[in-house]
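Enquirer: Multiple structures are listed underneath, in structure tokens.
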Structure 1
Amino acid sequence: MKRILFADFSLLLVALIWGAAFVIVQNAVELLDPFTFNAIRFLFATLFLFGWIVIVSRHLLQQITKKLLLSGFIMGTWLCVAFALQTFALIYTTSSKTGFLTGLNVVLVPIFAYFFLRQYPKPSALFGTILALIGLYLLTFGDSTELNRGDLLAFLCAIAFAMHIIVTSKFTHLYPSLLLTTTQLAVVTLWSIICAILFEPWYAIFRSEIYYNEALWYSLFITAIFATAIAFLVQTYAQRLTSPAHVALIITMEPVFAAITGYLWAGDRLTTTALLGCFLIFSGMLFAELPLAFLSKLKWKKTHA
């Protein structure tokens, strides 16, 4: 029980870090293109964890296998797609809306779990999905009949993050969390470098206004160490102790933290319609898991009364 509580509290801190990181990333991508930014971010994170393995947990190197590398490759590919979509979304929409839409993955996880893990979705999860989709419509179309490309990218990002949670749940019980996390972050780094070289002027990092920009490198350090290396290590380990739906539920606090930091730091504003949409999305996220757990406790009390 103590281990589960520790995992839950750690995931809550991860949600806080990720939520606050939206504003940091949004400011950073104004100077660096998305794939270039992610390449540097995940490279720093990978080197940090690899250094940890070499210095502290060198015995883990003997447990590296082809199956581990393949599992990390699958996880890393989904994670790269998710982060690329999220980073691009922050270019076209606010950090608050990106946070809420990305958090929609909590209602997608039970659905994907049915198709890929053969876990039947609960009725509450289906109802939560409907609520969240209504909220998505209000948030995205509440003030305009045109689809904001950033909102669409953020929704696709939610799908990718949901798939990442599913594959993490599948592989995390098979391999050490530190090795699996390091491998997947290395894969994200590799994909990001390839995409940066193919699609972006990556050499722009050597411009003086970027190379000597202390604020930018501070942002990269924060996101790489705390919001990437440590955060994903915690998530990978936590999914050994609990279900993917439970992990996703705790991470629903991320859009709340994103909205708060977006309001305090970036001056983001949401209209009444958009706020209603956010409320419905958040309600759908919570309803996806809480009701049946509550009813189960009531049933248990009646049975043992």
Structure 2
Amino acid sequence: MAKRKIDTFDALTFPVVLMVFLLFAGMLFVFFTKALPAFERYGLGVYLENVWKAAEIPEEEVYGIAAALWGSVYTSVVAVTIALPISIAFSIFVDYAPKRVRHVLVVLSDVMAGLPTIIYGIWGAFVLVPFLRDWVMKPLYDHLSFVPLFNYPPVGGYSYLSAGVLLAIMITPFVSAVVREAYSMVPFTYREAVYALGATRFEATKILIGYIKPAIISGVILGFGRAVGETVAVSLVIGNTFNMTFKLFAPGYTISSLIANQFGNAFIYHHMTSVLFAAGLALFLIGFAINMAGLRALRRWEENVQL
């Protein structure tokens, strides 16, 4: 009887799993076929060159999205670098906080995770960018311009740093949720054992954080995947300029913002649409690889917990 129930359950769920797989494969196929003309014309240069020359004459069109690729990865790295310590600190504080305070903080974190990205973008453009320009970028430029990261004049404030900070704010609820759940799932006997050895709360926290390291890694990777695909919010604060530099105060571009800004008039040009699909294909593959790595790290952590 049990075997028949399992077989029935598998028979009912398999079509759904197959449909999801076919949907994923179909999306990948569409992106690849639509991007094929760009690969035939530019080859891998579409990913390796930094040029964007739109022209009504197809022979004069030249495109390369290296700057957008760089901007997507760079801003995501900045975001994760900022969000990781905040997420870990928030998760630890929530674990030790009183129950009422913990409930309020978790609800606020969940609300932040569910806010539309356009809200973050508007707030970032009108509040965050001026604040960072006047209170962070200008002081760093005035006093630490000999450091290569800070030697670009922050004229408008729309920059890699602004995009990275905004993305950090946006992904912190996601990263902290993974870390918080992992930290709360640490067996109580482990906590008792640590304190029984005479460890202080700080020492015990360090040990327990080491225990959930795979979960922290998976949270970071999932947060990176969330950041690299963000569109509206980033396009409002990054400056949308084909720069390819590591200077934090310089404006830049990301793949998502490039597609959002150019797709509306891409039909006017002969090759632009296929190039944008090639950019989307790159973003698709990056997101897929990042999320697969995160799921693998999370699975390793679950196996360790079971052991």
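Enquirer: Using relative contact order in percent (Cα under 8 Å, 6 or more apart) for the comparison, can you identify which of 1, 2 gives the largest number?
Expert: Checked 1, 2; max of relative contact order in percent (Cα under 8 Å, 6 or more apart) sits with 1.
Enquirer: Hey, helix-only ellipticity at 222 nm (-39500 (n - 2.57) for each DSSP H run of 4 or more, over all residues; to 500) derived from one of 1, 2 reads -23500; which structure?
Expert: The read-out was computed on structure 2.
Enquirer: Upon calculation of mean count of other Cβ atoms within 10 Å over residues 15-22 from the atomic coordinates, which of the structures 1, 2 produces 23.4?
Expert: Computing mean count of other Cβ atoms within 10 Å over residues 15-22 on every structure in 1, 2 gives 23.4 only for 1.
Enquirer: The value 18.1 for mean count of other Cβ atoms within 10 Å over residues 151-158 was derived from one model only; which of 1, 2 is it?
Expert: The value was obtained from structure 2.
Enquirer: Percent of Cα pairs over 30 Å apart was computed and gave 47; which structure, 1, 2, did it come from?
Expert: The read-out comes from structure 2.
Enquirer: Matching task: 0.55 is the computed value of FRET efficiency 1/(1 + (r/R0)^6) of positions 55 and 207 (r between Cβ atoms, R0 = 35 Å, to 0.05). Pick the structure from 1, 2.
Expert: Label of the source structure: 1.
None of the figures in this text is laboratory data; all of them are computed from the coordinates on show. What you see is a predicted model, and the numbers here were worked out from it, not measured in a lab. Cβ atoms are built from the backbone, for glycine too; each structure is taken alone.
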